[in-house]
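Undergrad: Once you scroll down, you'll see the structures, which are given as structure tokens.
Any read-out appearing in this document is the output of simple, stated calculations on the displayed coordinates, not a laboratory observation. Everything numeric here is computed off the predicted structure, so don't read it as measured data. Cβ atoms are built from the backbone, for glycine too; each structure is taken alone.
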Structure P
Amino acid sequence: MLRLLRTASFRLAAAYAVVTLTAFLILYLVTGWISGRALDRQIRAGVEAEYIDLVNEYDDSGPADLLKELTARSNVKGAWAFLYYYADQDGRKLAGNIDSVKPYEGWRVEPLDTSKAGQTTARDDEHEMVAFGKRLPNGSFLLVGDDGYGAIATQRAINEAFAWASILALALSILAGIIISQRFLRSIDRINATSNAIMQGQLKERIPVYDTSDEIDKLAANLNQMLDSNQALLELLKQVSTNIAHDLRTPMARLRQHLEESTLSKLSADAYRVVIEEAIAEIDSILTTFSALLRIAQIESGSRKSAFKPVYLSAVAERLAESYRAVAEDDGKTLDSRVVPGVVFTGDEELLTQMLANLVENAIKHTPTGSTISLELGNGTERKTAVVSDDGPGIPDDERAHVFEQFYRLDRSRTTQGHGLGLSLVAAVAQLHDINVSLEDNRPGLRAVVDFGATTPQ
């Protein structure tokens with residue numbers, strides 16, 4: 001129960017109950033003031049009408065008939081019955097249900113002792129009487145009053161109604177708070193249970209979502225998305241760790257072999273030099289892998305965005321085509337280029353150059369002798385794009401989405417040279433610059449399309 005009382009939803013319900021009761025109190029006070037004024041006007045209007053009626057009786061029939069009428073009316077019982085007092089010019093009481101009143105003129109509100117009002121002896125307290133008195137033409141004094149008992153009964157009914165309404169509102173608020181809090185606690189318990197299961201290693205556990213579209217359901221959906229992302233990252237980290245182990249095992253084994261050769265055999269100085277150079281080459285391969293990882297991490301951090309400036313992509317593409325044309329020829333392949341002048345893009349020139357260079361290198365490395373590689377840069381009417389295409393074996397459709405992952409290789413045996421980070425760096429640079437890179441079937445071969453975005457109006 002204490003846990004229930006500590007919930008935010010219960011505290012909110014309690015605050016709502018306090019606000020509701022406060023509103024009821026204000027409404028009660030305002031209603032009491034308005035109804036009190038209305039009842040007072042009603043009482044005065046009734047007294048005035050009754051007095052006028054009796055005066056008319058006096059004018060029409062004389063004092064004797066007035067006396068008879070007053071005697072009859074004084075015996076009427078009920079909450080809305082009037083109080084009467086009729087005395088002669090000397091102050092002697094002639095009729096009425098009030099023992100004695102000192103004559104006066106006009107309206108008066110004064111305490112009324114119920115023990116002195118014949119018809120009100122059954123009433124339980126002393127209260128005020130609203131009365132109108134005036135001398136008649138013959139010098140007699142006539143008073144008509146109302147003790148307000150009917151008004152008091154009405155006011156008590158209003159008070160009781162407000163009291164019961166307040167109690168009902170308070171009870172409903174507390175009940176609603178308990179129900180909402182229990183539902184809230186059940187939702188929180190489901191989240192806690194899922195969290196505990198995940199902490200115990202059950203990474204596939206997810207928070208139940210019931211499609212109610214409330215705040216808890218939206219929170220559960222967002223947390224599930226976060227858990228999906230975290231699980232994907234953990235699986236990627238596991239795969240990357242495995243791939244790093246595979247990629248480093250070969251150069252480390254070779255390095256160990258070279259070092260063993262230098263200790264187990266008597267070699268000439270030239271032979272030692274060869275062994276050392278081979279060992280250095282293996283170390284360089286390892287360092288290249290770590291350098292690529294660090295570079296990708298630096299790019300993904302976004303720290304280089306602050307140095308963005310206009311980059312002349314046409315000049316970058318021309319330099320790359322010139323540099324890699326000889327590399328392709330040495331490998332028995334052809335590199336063609338078609339570059340539209342004047343293409344400019346805001347970004348990091350070094351990283352953009354690295355991205356395009358990796359795509360060209362990838363095409364040269366993974367195509368057979370005699371293949372043709374093409375580097376194109378265009379500034380169309382709507383988009384500016386760079387395309388690196390080849391007529392090699394290409395990449396299967398189901399593999400294209402994975403080649404941008406770190407250490408991913410089509411060669412599952414991992415016997416080919418390389419560290420599987422070239423296209424990962426391309427993806428990191430593209431993400432940093434909000435560039436879209438897609439791989440398409442060139443029929444035959446592969447077509448890498450780099451979409452730099454909308455063409456800037458000239």
Structure Q
Amino acid sequence: MDVKGKTELLFRTAADREFLESLQQFTCGEKECLSGPEHRYNIYKAAFDKVIDHATLYKMLLTSIKKEYDDFIAAVKTNNQRSKLAHKKLKAMETQPTSLMNFQRRAGLLYLFLYLGLTFSESLNPEALDKRLLFLKQKRDNLLSKIKSQYIPRQEKDALDFKMRTSLNQRDALILENNRLQRRFSDLFNSGEYEAAAYHAAKSPHGVLRNMETMMRFKSVSVYERQLPPVLLFFQALMLSAQPGKQVPGERMSLEGVRCALQYNYIQLATFGVTQQRLSYSEELGDMICNHGDKDPRIADTCLALAQIIFTACGAVKKAVLSMCRRGLTSGALEHIYKNRDFTVEDLIFVLRECPSLSLLEDLTQPYGGNPALLSVGFICHYLLSAGLEDLAFQLLEKIYTDGQGALQQTILDDVMCSAEGWSEIAARCVQRERPQLAQGIISTLLSQPGAMCLPQEQESAKLMEHVFM
């Protein structure tokens with residue numbers, strides 16, 4: 001405490017100022033040898049006593065204050081001791097079940113040690129001796145079995161202990177290294193060096209910082225100086241630091257990164273990641289790229305090409321074929337269909353429903369490379385008429401009809417997937433849509449077959465019944 005300046009008003013006499021200086025010297029000298037909180041308390045307690053002894057007018061007041069202060073400290077110490085005692089009792093109570101179990105186990109062992117075996121009378125009885133011998137042999141066999149099944153050599157235990165210690169030390173070292181990497185990343189990120197932070201995170205060992213949490217942290221940055229957003233800097237660093245097909249970002253990170261690239265109109269980043277195999281492919285990723293291409297016709301073909309690569313890699317063959325058809329690559333789509341034996345009729349119908357194409361429909365209903373046609377004309381036309389795609393069905397029928405006389409008739413006769421009743425329904429639909437030439441050609445072909453006849457006209461429409469149609 002400084003005795004000069006404003007404090008001179010409080011200590012007007014020379015004796016008071018001399019006392020204050022001596023008190024200050026006392027406290028400063030004692031605090032240089034502090035050994036704990038208790039020692040500090042004793043120093044200030046002694047200083048307080050000196051103040052009381054020196055005071056005259058306020059001696060009673062200071063004494064009362066010191067008493068309350070001492071009572072409070074004593075109460076705190078008492079409560080602290082009680083808390084420690086209660087904690088020890090609680091800990092002892094928690095260990096009681098374990099102690100009891102250990103005592104019981106020890107009692108059982110001592111009982112076995114105290115068991116002397118046979119009595120004197122039993123030791124003279126041959127039957128009792130034989131029974132005792134059998135018991136001891138069984139006990140020996142049990143002990144030998146336990147040695148093989150429940151015990152291992154001491155050397156193996158030492159080796160396992162050493163391996164465990166090595167693993168724990170390695171874990172501790174990795175934790176320290178991870179903390180160092182995270183601190184370095186936080187320093188770069190907080191200082192606005194987003195590009196350096198992005199490459200630091202992307203190249204972190206064992207992928208410590210290559211996770212969704214880091215990506216969302218970059219995504220949360222809304223104010224930046226560079227043209228490329230920080231989240232795309234991180235996404236770009238992830239792809240550049242990965243090897244093709246190895247250590248690529250996971251499906252969630254790939255999906256989020258491509259979504260951000262498309263959102264900021266950086267299709268080239270998505271193109272690099274897909275074509276160079278720097279992403280994890282998924283159907284959801286392909287669907288997202290396709291949907292983005294539908295919204296922006298300028299990059300629609302690029303998006304379909306990228307989606308085709310993704311769908312092919314994921315095994316989503318029907319979506320890959322659909323992407324090719326939407327690009328106009330019907331020949332390539334047909335070759336892809338024939339090469340994939342798992343491609344079903346339902347998949348073909350899915351492609352036609354999503355991308356109605358007369359050229360693809362013609363290819364599917366004609367032989368290809370020495371293989372029979374995948375679909376018959378009658379089957380697919382009957383399906384298209386019932387699925388609301390009658391225009392495509394009529395285009396196919398009219399194309400066959402205009403190929404020359406007898407082409408439609410031969411198509412109907414060679415059709416093994418559609419019955420005569422199905423063709424009669426197609427003819428009835430042709431009549432309803434005012435295509436009499438097609439209807440007449442179909443009906444004439446069906447009526448020319450043995451065992452076929454025309455039903456009465458008062459029915460809803462003229463149908464054909466097939467009796468014998470081979």
Structure R
Amino acid sequence: MGTHQPPPSANGDYAPKNTLQEKSDKQKAIDDWLPINSSRSRKWWFSAFHNVTAMVGAGVLSLPYAMAELGWGPGVFIMVFSWIITLYTLWQMVEMHELVPGKRFDRYHELGQYAFGEKLGLYIVVPQQLVVEVSLCIVYMVTGGQSLKKFHDTVCPSCKQIKLTYFIMIFASVEFVLSHLPNFDSISGVSLAAAVMSLSYSTIAWAASLSKGVQDDVQYGYKASTTPGTVFGFLSGLGDIAFAYSGHNVVLEIQATIQSTPEKPSKGPMWKGVVVAYIVIALCYFPVALIGYWMFGNSVRDNILLSLEKPAWLIAMANMFVVVHVIGSYQVYAMPVFDMVETLLVKKLDFAPSRMLRFIVRNSYVGNITMFFGITFPFFGGLLGFFGGLAFAPTTYFLPCVMWLVIYKPRKFGLSWWTNWICIVIGVLLMVLSPIGGLRQIIIQAKDYKFYS
């Protein structure tokens with residue numbers, strides 16, 4: 001019976017077992033230090049509230065505005081169709097997490113590398129995922145600042161007006177502190193609070209709208225009075241809908257925290273959590289979108305809470321709930337970014353894992369990137385439409401389908417083949433068309449905007 005030898009080194013010599021063990025121990029220590037790999041003991045309910053926090057956020061507040069851009073028929077159809085498509089593509093992601101026995105794809109780009117190859121997978125997935133996660137963090141900076149300002153102005157209408165810039169900085173100061181929580185497991189409490197807040201302020205938004213009643217001068221025609229304006233508005237509305245279903249970008253990272261064994265793989269509890277999350281999402285999205293548009297028509301603001309004035313105490317409370325929620329959502333989307341940067345520094349550039357490294361990386365991200373761009377370009381509605389189409393459509397609507405076709409190779413012209421290709425075509429159309437409307441809206445808003453006002 002032969003003995004197994006360790007693999008030879010680059011010069012042909014066999015590496016000593018203790019050297020291989022040292023490398024293995026070092027690699028394990030690094031993996032344990034990184035934010036995504038450090039815990040795998042969570043249950044299905046963690047998947048549920050993490051997915052609610054990731055999915056429901058700034059997007060739900062813009063849905064009545066999206067309905068105003070799309071109209072009753074197209075708006076309802078697109079919302080329902082998007083809910084179904086994104087639930088399907090999310091199921092695909094959950095299924096592919098452990099498609100290779102004994103291996104878990106803990107990050108979106110790892111699955112992309114398996115499907116498309118080591119280099120091509122990185123080039124396809126990482127830029128899109130970074131655009132999604134960084135842009136979401138920027139939008140949450142703006143949303144948090146706007147909601148804080150609305151809270152201040154509602155509670156103290158006679159007080160001196162304070163610039164939006166300062167409220168964004170106040171919001172950022174909270175993120176500076178929370179960003180030093182080491183991993184996904186440690187933000188569970190923040191994420192749970194955020195999930196509860198999302199259901200709370202969504203309920204307040206549609207209930208307060210219903211209480212306010214249909215406005216006397218309500219109109220349900222398209223917001224724009226010109227054909228080009230209507231077309232661009234429609235495209236921007238598509239982007240708003242795409243933005244509302246953006247949780248796919250962190251689903252593998254969330255599933256990485258779920259306990260898994262050969263007998264009970266993680267996809268079981270993960271899918272259970274996803275279904276619960278999508279029920280909550282439906283309870284948040286559809287009442288807010290339909291009732292908000294019904295009450296205010298095409299005069300609704302790009303943040304439904306800005307259209308509500310009374311009762312003041314309820315609107316103030318709803319805005320504070322939004323602040324708490326986007327605090328948690330920011331962390332859920334920032335954690336994979338921290339993981340990417342820290343992995344690059346530690347594994348590729350040989351930086352030592354340390355608190356100082358984490359301090360510099362995370363403070364730089366919160367302050368120099370998300371806070372700076374949030375203060376400089378606080379165009380909430382336009383940002384949703386632009387980023388919703390540019391990056392959220394690929395990673396949410398069709399990239400999972402492309403990977404499914406590449407990996408599983410379903411029978412041509414069969415049900416699975418057709419389903420995936422329909423999702424791909426719809427996703428590509430969203431990616432191409434909706435950023436046009438969002439960019440136009442940003443340009444229009446920028447005409448009257450003064451920097452750091």
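Undergrad: Suppose you compute distance in nm of label points 7 Å out along Cα→Cβ at positions 362 and 402 for every structure in P, Q, R: which one lands on 3.3?
TA: Numbers: P: 1.5; Q: 1.0; R: 3.3.
Computed on structure R.
Undergrad: Output the label of whichever structure in P, Q, R has the greatest value of distance in nm of label points 7 Å out along Cα→Cβ at positions 82 and 346.
TA: P
Undergrad: With semi-axes √(5λ) of the Cα gyration tensor in Å derived from the coordinates and found to be 40, 26, 19, which of P, Q, R does the value describe?
TA: Values: P: 107, 28, 16; Q: 89, 49, 24; R: 40, 26, 19.
Clearly, the read-out refers to R.
Undergrad: Which one of P, Q, R has relative contact order in percent (Cα under 8 Å, 6 or more apart), as calculated from the coordinates, equal to 10?
TA: The value was obtained from structure P.
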